[in-house]
Structure 1
Amino acid sequence: MIKKIKSLFFINEEKIDKFEIFFDFIKKYVQKNYPKINFDFSNINRFKNELKVDVQKSLFVEYLVKQFIEFDYKKITQNSVKRELTWEGYGVNSLPNLRLPHDFSRRKELVFYRDKSTCNRCGTVMERLSQASFCFVQEIEDGGGYNIENIILLCSSCNQVVNNFKENYNEMELIFRDKLYEFIS
């Protein structure tokens, strides 16, 4: 009788598939926090061939990181803001110029609120403006301006990917990767 009661309250660790639990958790996490990227979870069985659970988890994380990096993203012109939100000198300072306009921080703030603090590429929500990165639809060197419609809001991981700071994705410093590895323990 006591064994039956204990069996109700204690789970036999041999019956728990730790990778399956990890997989379900990570799947929900990335779908919630990176909604614009359609991750492929169909190859779960290929990670189960590894004997050690930590190796399975690491391989799965790298599989997701590769998908994150290879996600096809095209820069497009962004939404404008109401004319009432612009200021004197906005138009003149929006013209293509290699010098950053003195009011660029104000422009970044407008873009941050225009996009509801959401990364344009992956959909992650940033809590503070200091976490945000910005890039241009048409680069300034190619004749793009500093107008609000030419500025894209990105999280730091997407900024790394979009601007190809490093050729090898394993060398990129991605917060996305760091967050996923925090769940491996």
Structure 2
Amino acid sequence: MPSPTKLAHVVFQTNDVARLRAWWCNLLEAKVQYGNENVAFLAFDQEHHRIAMAKFGDHQPHQPNTMGMHHAAFTYADLGALIHTYERLRDQGILPWWQIRHGPTLSVYYRDPDGNQAELQVDVYDTVEEANAFMHSPEFAANPIGIEFEMEDVARLHREGVPDAELLRRPDAPAR
């Protein structure tokens, strides 16, 4: 059976399309492909839209301890781009609620005004094969979630010239 070729988009239900549209446009530096008071379609790459939000009626607020989708993740080209985005958002008072070295990725998590979560990440390994090998390692099996860190420290060390490979690597992970 054929598999999909890509994940096309994520859609959020909301009671306030304008507020959510502004937040996600800011987070991802996305542009509105189409929008009105009930729906918005956002793009940040070659796809016609990657994020959408819609008001289908009045909804109850998101409850963090209920089942459902946990987050949508977005990969940046390199550590410098992720740091730039972190600092841009930080300077606007938008701070991550969680920062973790998963192993295959270094990730920063944010919550939108409705409580939906976004993971902004950078890949640690140069190839999928290297990332897969780490995910099959004893280090990953012992801790499949990862090790928390402070993005402020990573940004400072990056400015000081510490190599990206050193900043990205999870302490218990094999060297790249």
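Here are the numbers for this structure:
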{"read-out": "Ranking 1, 2 by relative contact order in percent (Cα under 8 Å, 6 or more apart), the structure that comes out highest", "value": "1"}
{"read-out": "Read-out log10 I(q)/I(0) by the Debye sum over Cα atoms at q = 0.22, 0.27, 0.32, 0.33 Å⁻¹, for residues 21-68 alone, computed value -0.77, -1.10, -1.39, -1.43, structure in 1, 2", "value": "1"}
{"read-out": "Structure with the greatest value (metric FRET efficiency 1/(1 + (r/R0)^6) of positions 53 and 157 (r between Cβ atoms, R0 = 41 Å, to 0.05), set 1, 2)", "value": "1"}
{"read-out": "If distance in nm of label points 7 Å out along Cα→Cβ at positions 37 and 141 is computed and equals 5.8, the structure in 1, 2", "value": "2"}
{"read-out": "Entry that produces 11.5 once mean count of other Cβ atoms within 10 Å over residues 45-52 is calculated, selected from 1, 2", "value": "1"}
{"read-out": "Source structure (of 1, 2) for helix-only ellipticity at 222 nm (-39500 (n - 2.57) for each DSSP H run of 4 or more, over all residues; to 500), computed value -8000", "value": "2"}
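Every number in this text was worked out from the coordinates using simple rules, so none of it is lab data. Because the structure is predicted, anything quoted here is derived from the model rather than measured. Cβ atoms are built from the backbone, for glycine too; each structure is taken alone.
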